[in-house]
Structure I
Amino acid sequence: MQSSPGFSDTFDALPLGALANGTDGWSVTSTGNAVNVVATPSATDKSVELVRGANTGGAAGTNLTRAFSGGLTGTVTVEADVMRGSGSSSSGADYFALPYLYNSAGAQAVSVAFSGGEIQAYEGTSLHSLEPFTAGTWYHVKLVVNTSSQTFDLYIDGRQEVSAAAFRTSAASISSLAFYANSSNFGSAYVNNVIVH
């Protein structure tokens, strides 16, 4: 059992345009870049778009974060629909965290990314490419995280890609989740239908 109730957010009730920090419990960092509510896939099914073209925002980068008061423990399931848009920088860097989960110290416990045409995840401290992705295509990402065993399963569109992999860093609880890119990782990504339970 998890220690705190989960939440869900479709973003559909939000006005189009820049997403303000603090909206519906989300922390937003967009310095020099953009975090916008957009009519994608449609005007009645909105999403949040992260657009990064400048190396600004420090370590947070271009960021959409949700914190969990007191942390989540036991078996925690995190789901989201994500899509990569344009990429990448002239250096080829286009690493977008979609999503990352953090422990109470702010260290990365579970890490899923879309980069270089591949969906990737850290299993323990090793980054593995799992399957290719196509820009402009939505993917349903589901993480089933167990803070007792310090392991997680990862599903992409219902296919299990990772089973009982070790956390990247130990986490007695999951304190936050984030969708973001930082440093010289440029391009865009979309986030929709976030569920934590």
Structure II
Amino acid sequence: MNIEYFADTDTLYIELSDQVAESRDWDGNTLLHLDASGSIVALTIEHASTRTDCSRIAIEGIPFQRPVNRLHNFTDKEARSVLKTALRITALWGLTDKQTRILLGSPAPATFQAWKAGAGPPPMDEETRLRAGHLLGIYANLQVLYPENQELVEAWPTQPDEAEPLKGRRALDVMLESLEGLELVRRYTEYLIDQ
């Protein structure tokens, strides 16, 4: 979701999705942007300062929490914490060092061992930060899905899943394939929460 205000034209743009297929004039000062199925995915409001209160925006009642993509802004302390948590998660899932290294982007063995030992500020590139963030997101989503069943939270990645995204495969196998596989599993767990 994206909300932008353009002061030079006094226009407020609210985007729920970027899948805009067509736009319709609602009242001469409001455009509705629709996707291919006709659902509203964005809204443009002209003369926004006289038609809305742009000085205050409140977001309330959202039943789930989406992670903020600010991974490239990690401080060294935050990066160490994220890595430490990602390593704990992979241990809870019963993964081998080799599997964990692959999930974190295949760092050099010495770098990985330093991460495990908690030695020094970890040199993490953008992909490693994304991968670690996805691991944390998947684990957090599983805790939301199964709040009373920690055993299932820990076993889920290694269990086959017949649903369309995984097609009978284990989530772990999909995650090990690529960064896109990690993203797919994270989106899938978010989808399950939304159902």
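Bear in mind these aren't lab numbers, they're just calculated from the coordinates by the rules spelled out. Quick caveat, the model's predicted, so the values are computed rather than measured. Cβ atoms are built from the backbone, for glycine too; each structure is taken alone.
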With mean count of other Cβ atoms within 10 Å over residues 21-28 as the yardstick, tell me which of I, II scores highest.
I
By the measure relative contact order in percent (Cα under 8 Å, 6 or more apart), tell me the structure among I, II with the highest figure.
I
Which of I, II yields 2.8 [distance in nm of label points 7 Å out along Cα→Cβ at positions 109 and 173, calculated]:
II
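Here Rg and Dmax of the Cα atoms in Å, for residues 13-116 alone has been calculated and equals 14.5, 42, so which of I, II was it run on? Each step should come with its number before you reach the end.
Numbers: I: 14.5, 42; II: 22.5, 63.
Answer for the origin of the read-out: I.
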Identity of the structure behind 39, 21, 15 (criterion: semi-axes √(5λ) of the Cα gyration tensor in Å, calculated), options I, II
II
Could you tell me which structure in I, II was used to calculate helix-only ellipticity at 222 nm (-39500 (n - 2.57) for each DSSP H run of 4 or more, over all residues; to 500) as 0?
I
